[in-house]
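Student: Pasting the structures here.
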Structure 1
Amino acid sequence: MHSEKTRGFLLDILQQIQLAESFTVGLTEEKFLDSILHQHATTRCLEIISEASRRLPDEIKNKNPHIDWHAMAGAGNVYRHDYQGVAPRRVWEAVMNSLPPLRKVVEAELGTAD
């Protein structure tokens, strides 16, 4: 059982994953790359996911070494401080490739996995 604080961070991550997915559902990569609105909305979700992931206890991170927690935390620095370096294609790839396994971990930790 996780503390309320940890549970809150997990719920924040799950909510942002759901939002990022909703912002990209039905879009091709090309349409995403042509839409500054979708790029900004999705990048904000990834920024929040990054920050919340930094606050998760090491116990969760150590139990799930297949998630690149270090890269996730580092990406937040790019979103916040090196925003000109944010490549829309990398945002797309993060949503398509990194969020599904993260979602599984978060749902398992929350006890909501299928």
Structure 2
Amino acid sequence: MTKMTSKMALTYAIDNCDLPQDVMEKFIAMRAQLDKNASVERKPTPRQNENAVLMNDILVGLSDGSHKSVSDLIAAVPALNGLTTQRVSALMRLLKLDGKVDKEVVKGKTLFFLI
């Protein structure tokens, strides 16, 4: 079952309900605004740009074929110095979702490596 979006609800009301003309015009304008907002390409935020650079640095840090923990990466990659383990872990999660790294757990320690 598909989740009903605002646009779907407006389209249904426009197509199936007998509404006063002014209400119909408002609904049509609202649907047009939703279409416009959905089509706008947004620029990445400064944080997203920073994360992209950091993820690239992480990939370079793993390019030697080694398996490293988040703590090892923070120590090995100069750009990561000063970042929290939580932030680097979040970056690793994004890299894993992108299919660029994978992880394994060895004796309770999570190690990351390039795919």
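No value in this document is a laboratory result; all are computed from the given coordinates. This is a predicted model, so every value here is computed, not measured. Cβ atoms are built from the backbone, for glycine too; each structure is taken alone.
Student: Taking 2.9 as the value of distance in nm of label points 7 Å out along Cα→Cβ at positions 62 and 78 derived from one of the structures shown (1, 2), identify that structure.
Tutor: Details: 1: 2.9; 2: 2.2.
Working through the options, I get structure 1.
Student: Please compute distance in nm of label points 7 Å out along Cα→Cβ at positions 46 and 70 for structures 1, 2 and give me the label with the greatest value.
Tutor: Working: 1: 2.0; 2: 2.5.
Result for distance in nm of label points 7 Å out along Cα→Cβ at positions 46 and 70 over 1, 2: largest is 2.
Student: Here helix-only ellipticity at 222 nm (-39500 (n - 2.57) for each DSSP H run of 4 or more, over all residues; to 500) has been calculated and equals -18500, so which of 1, 2 was it run on?
Tutor: Source structure for this number: 2.
Student: While we're on this one: A value of 20 was computed for relative contact order in percent (Cα under 8 Å, 6 or more apart); which of 1, 2 is the source structure? Mind dumping the intermediate values first?
Tutor: Working: 1: 34; 2: 20.
It was calculated from structure 2.
Student: If FRET efficiency 1/(1 + (r/R0)^6) of positions 6 and 94 (r between Cβ atoms, R0 = 25 Å, to 0.05) is computed to be 0.60, which of 1, 2 is the source? Present the calculation step by step, with values, prior to reporting the outcome.
Tutor: Values: 1: 0.60; 2: 0.30.
Of the options listed, only 1 reproduces it.
Student: Say we calculate distance in nm of label points 7 Å out along Cα→Cβ at positions 22 and 102 for every structure; which of 1, 2 gives the highest result?
Tutor: Values: 1: 1.8; 2: 6.4.
Answer by largest value of distance in nm of label points 7 Å out along Cα→Cβ at positions 22 and 102: 2.
Student: Could you tell me which structure in 1, 2 was used to calculate FRET efficiency 1/(1 + (r/R0)^6) of positions 14 and 54 (r between Cβ atoms, R0 = 30 Å, to 0.05) as 0.05? Present the calculation step by step, with values, prior to reporting the outcome.
Tutor: On the way: 1: 1.00; 2: 0.05.
Only structure 2 yields this read-out.
Student: log10 I(q)/I(0) by the Debye sum over Cα atoms at q = 0.10, 0.15 Å⁻¹ was computed and gave -0.53, -0.71; which structure, 1, 2, did it come from?
Tutor: On the way: 1: -0.28, -0.62; 2: -0.53, -0.71.
Traced to structure 2.
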